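These are the structures in question, set out in turn.
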Structure 1
Amino acid sequence: MRLTRRSATLASAIIGMTLSVSNGQTDLRFSVTNLRPNTIYTIWTIFYPLQWPMYFASGSVRPALDPNYPTGPAGYYVDGGVVAPTASLSAEFTNGMGLDPGVTFVTDSWGNGSAHLTLDYNILGNTYDDGPPVGNKSLVTQCVVDSPGPQPGPCPSTSNVMRVTTTWLRKYIAQVPAADRAAQCANYNASDPGAIYWQCVEPSTVDPNTGAGWPRVWRFPFDHFRLAAHPDGLTHGFIGGNDTEHVIDMVGRRCKLTNTCP
């Protein structure tokens, strides 16, 4: 699958984006022309729907989200953040100590720049085990209930609140159906009741020599991309920052890529 769109939302400024999806991976190419010169840019994956036509609240440099989704799209995760970095699951973030992985680039003196990377997932996927990974809303806490699926509402008092700082929203063994835990989580221990509150390790990633593997993460269909300028010369790692730290320049809608806009 190969999708390309171009748009100009600033005077004489152009962004081009090409996606090629094959064998569960995504080849991403971005190019920009006539943006801010000598400026760091990052591109973010946004899961909450955008208000369209695009609207900016008074005094804000960030496009407004659709007011019909005050808590996010239907079925979204209570622990999931609005944004996530557009990067591979294997990316090693530096939290602003140098350029972070993902779609990060610096424009030249003419305001031109580009980025090219391969993501280790299908960014156009549509299920909880496919598509782009969701970022954490909270830095250190996550609600884990002994029930299959993500926690859709307030954290019950009988559940465990796990504290872990991660880039991606992790899937815990307790969130996998009991009958599937042994097959889906390499570290599941049926003889230890407390093991359901461990992060679920994807069996296909386990190193036979060390026993180490990657945790499963939650996925969700994205709504749009945002291109953020960092005039202070610093990125945010896997945290999206706020309006006072960077300016949102352009928006690329998923429905434009898939020709499904109403």
Structure 2
Amino acid sequence: MVSAGELRAHLVAARLAGRVATPRERALRSYRGFAVRDPRATLGLDPEGAWGTEELLRLMSERCGVSPDPGYAEGDDTIDPDCTVAALDAFAERLRRAVRERTPLLLGTGHPHRLHGFYASLAAALSAAGCPVLTPAYGRRVDVPTQFGVRRFRLGYVGGVAVLRPVDGGGAAHTHSPLPVRAALGAAAEEGGMLPALVVGDHGFICGAGQLGIEAIGPAASDAPAVFVAEAEGRVSVAVPLDDTVRADYYLPLTRYVLHRAWLAQ
């Protein structure tokens, strides 16, 4: 069992919160991109509000703990570890309710090299507890536009977690696109089978699901304002401020904490 105090200390030591690995300049670039509705920053969300850069900085300061000073333009970015712990508690509580209600879920990540283990552990525990963990659109092709042209992928599932794989081979790919979750939800609807009532994921998975009216929860770094805007507008239930660029094993204490708080630990 990992206590809240131990988790907080780990978050800071591993740079998952506190002074994080994501640079401030990258976060500010994402805020500017979101303000002009760059799809690389909106992650599939069509926001209701205007959300200029000043509003985004205020929001991210309140929800994530970044510096509210617009003059602080370079250096390490920050995430308030107390915000992270509180959001992880809410995240775990939502999973606990999902288990109680046997909620059908879809899990997916655009950060397979960092966060897949976190989601796979959740998928295994949720499935063992009686929640249907869905895998719609397995093998379906997903073409993702990028600044270098269209890249062709197939939607796959590893340990119950949706990931993209290049059609010409290779491991799971990093992506912020909402197209994978749209493909999965579209296939579930077309097949007339069970639809997920909750999506657990990041970036395009969480924002894409929320935009389509599916409840969604998941982590987001300080350079992902779309997730926190979606939470502020009521289309994401829980956004967990958390850096997503550190070593995969650094997320293990978070996994243990969430599983324990959700009563999913064996």
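None of the figures in this text is laboratory data; all of them are computed from the coordinates on show. As the structure is a computational prediction, the values presented were derived from the model and not from experiment. Cβ atoms are built from the backbone, for glycine too; each structure is taken alone.
Identify the structure, out of 1, 2, from whose coordinates Cα extents along the principal axes in Å was calculated to give 64, 43, 36. The correct label is 1. Structures 1, 2 were compared on mean count of other Cβ atoms within 10 Å over residues 46-53, and the highest value belongs to 1.
Can you spot which of 1, 2 the value 12.0 was calculated from, given it is mean count of other Cβ atoms within 10 Å over residues 166-173?
Details: 1: 21.8; 2: 12.0.
The correct label is 2.
Given -500 as the derived value for helix-only ellipticity at 222 nm (-39500 (n - 2.57) for each DSSP H run of 4 or more, over all residues; to 500), which of the supplied structures 1, 2 does it correspond to? If you can, show how the numbers build up before the last one.
Details: 1: -500; 2: -13000.
Answer for the origin of the read-out: 1.
Which structure, out of 1, 2, was relative contact order in percent (Cα under 8 Å, 6 or more apart) calculated from, if the result is 27? It must be structure 2, since only it matches.
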